[in-house]
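Nothing in this text is a laboratory measurement; each read-out follows from the coordinates by a stated rule. Bear in mind that the values here come from a model prediction, so they are computed numbers and not experimental data. Cβ atoms are built from the backbone, for glycine too; each structure is taken alone.
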Structure 1
Amino acid sequence: MKDSGNMLRGGKLLPQYRRAWANYYVKFIKDYEQQGIPVWALTVQNEPMAIQKWKSCIFTGEEERDFIKGYLGPTLQTSGLGNKTLIAWDHNRDLLYQRASAVLDDPQAATYVWGIGYHWYETRTGSAMLFDNVRRVHEAYPDKNLIFTEGCVENFKLDRVGHWALGERYGMSMSGDFNAGTVGWTDWNVLLDETGGPNHVGNFCFAPIITDTRTGKLLYTNAYYYIGHFSTFIRPGARRISSSSNRDVLQTTAFRNPDAA
């Protein structure tokens, strides 16, 4: 179905298969829900500008826009799945604004899109986390949502599971993203094994919980407790309120819960 003839390593969806691909999303969701697994949201394509050694497919902003408005959005509607949350982009913060504008500046495409998802891997280039790009999208499209859809610390080493840098990266991202207008934040994997897997292409990563399958022991990293702190005190329906710091090394974020706590 791609111009490369290969499920892996990028390539683009051939135009004649756009409708069939949209139908596949519907079948996937309905089959999962028939098994009792509810699906609340979907993204158009994971990392649509990355040529990966695993399953990947390239979409430019214009191609994603046209696939949404001409195929995926209408197909979800006519199949009774118009209530599913449709998220565009699902890639890094570095091109977040460019992709959001390509999709959301088209009123027809924007009708189907709940919001824009993003990851944190722009840091691979040596860049800091680009929270200003998140803020720009929030300011330009205040009627749409932003959600952090994936983040993990790569290059797993079992002897590093106790390092504070793991949780500190989570805390920095969550604070900066929420302050920039993000409404939700999700990890990539909650639980992995003592190798940082299983993974069929050797992409071994950290997770908040590591299970040692040799002993049955669970290792709760400090990333787990960072996520736990945010999710314990920020309740569904909370609204972010202003907060400030008196030092540049001290991050703050604040929320008011629905019960005013």
Structure 2
Amino acid sequence: MRHARIRYQGQTWRAQADADGAIVLPDGRRLGETEVEWLPPCQGTLFALGLNYADHAAELDFKPPSEPLVFLKTPATLTGHRQQSMRPDNVEYMHYECELVAVIGKTARKVRRAQAMDYVAGYTVCNDYAVRDYLENYYRPNLRVKNRDGLTPIGPWLVDRDDVSDPHCLELAAYVNGRRVQSGNTRDMVFDIPFLIEYLSAFMTLRPGDMIATGTPQGLSDVRPGDEVVVEVAGVGRLLNHIISETDWLARRNAEKETP
């Protein structure tokens, strides 16, 4: 089953999404994909992985890390399907990152690898944009690279764990203006999902709704205002996003504040 979180007629709903992407509200009403405002399907801490695909590490002239390279993203970084993300003015290079996200379904503390998948509620997709101008070192992630408002589209929905037969054999793809620019497969993760749950829960508590973004394969390129970016994980979802300039982003936010 696909679980969506949307806003419609000023109200936030938890709804179901059918095979065609249409939304079914709890009262039975059916809405088209473009009739609603898509929100991030989950609410929790997002744990993001750096260099978790060997080919991506190689294209950046890094060796794969010997243990997970994890950083956190704040709730303000998240935005939904079909929303806009801002490219900061006067930066040289900003790129997409197609990623499978595992969502925690129950409280996890000191979980062993063999039981780790029992703690997964399901999966979604994220586009972990990075502003590379400010990258100091992948082993010391810089907040200005990854933690910008609205720069992590996620969704469109949460797919139940049992509806994905093998999360470690899923094709990943990214498209910019319809042209395929990134390809990969989750089987090439350096650290798989059970390992990551065991690793994180060994020293901290994971709670329902927390998310683990599992990294991206090679194939990065610059994106600019006006670009349509789609990231897709086979069997999980297709997440669409548009890039706008910082000037337009700020103007939109100011207009929203002034709206009664």
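Taking FRET efficiency 1/(1 + (r/R0)^6) of positions 7 and 159 (r between Cβ atoms, R0 = 25 Å, to 0.05) for each of 1, 2, which is largest?
Max of FRET efficiency 1/(1 + (r/R0)^6) of positions 7 and 159 (r between Cβ atoms, R0 = 25 Å, to 0.05): 2.
When mean count of other Cβ atoms within 10 Å over residues 63-70 is compared over structures 1, 2, which one is greatest?
That would be structure 1.
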Test item: FRET efficiency 1/(1 + (r/R0)^6) of positions 79 and 223 (r between Cβ atoms, R0 = 41 Å, to 0.05) calculated as 1.00, pick one of 1, 2:
2
One of 1, 2 was used to compute volume of the Cα convex hull per residue in Å³, and the answer was 158. Which one was it?
1
When P(r) over Cα pairs in 10 Å bins from 0, in percent, for residues 103-246 alone is computed for each of 1, 2, which one produces 11, 37, 37, 14, 1?
2
Hey, relative contact order in percent (Cα under 8 Å, 6 or more apart) derived from one of 1, 2 reads 12; which structure?
1
Could you figure out which one of 1, 2 the value -3500 for helix-only ellipticity at 222 nm (-39500 (n - 2.57) for each DSSP H run of 4 or more, over all residues; to 500) was computed from?
2
Identify the structure, out of 1, 2, from whose coordinates mean count of other Cβ atoms within 10 Å over residues 47-54 was calculated to give 16.6.
1
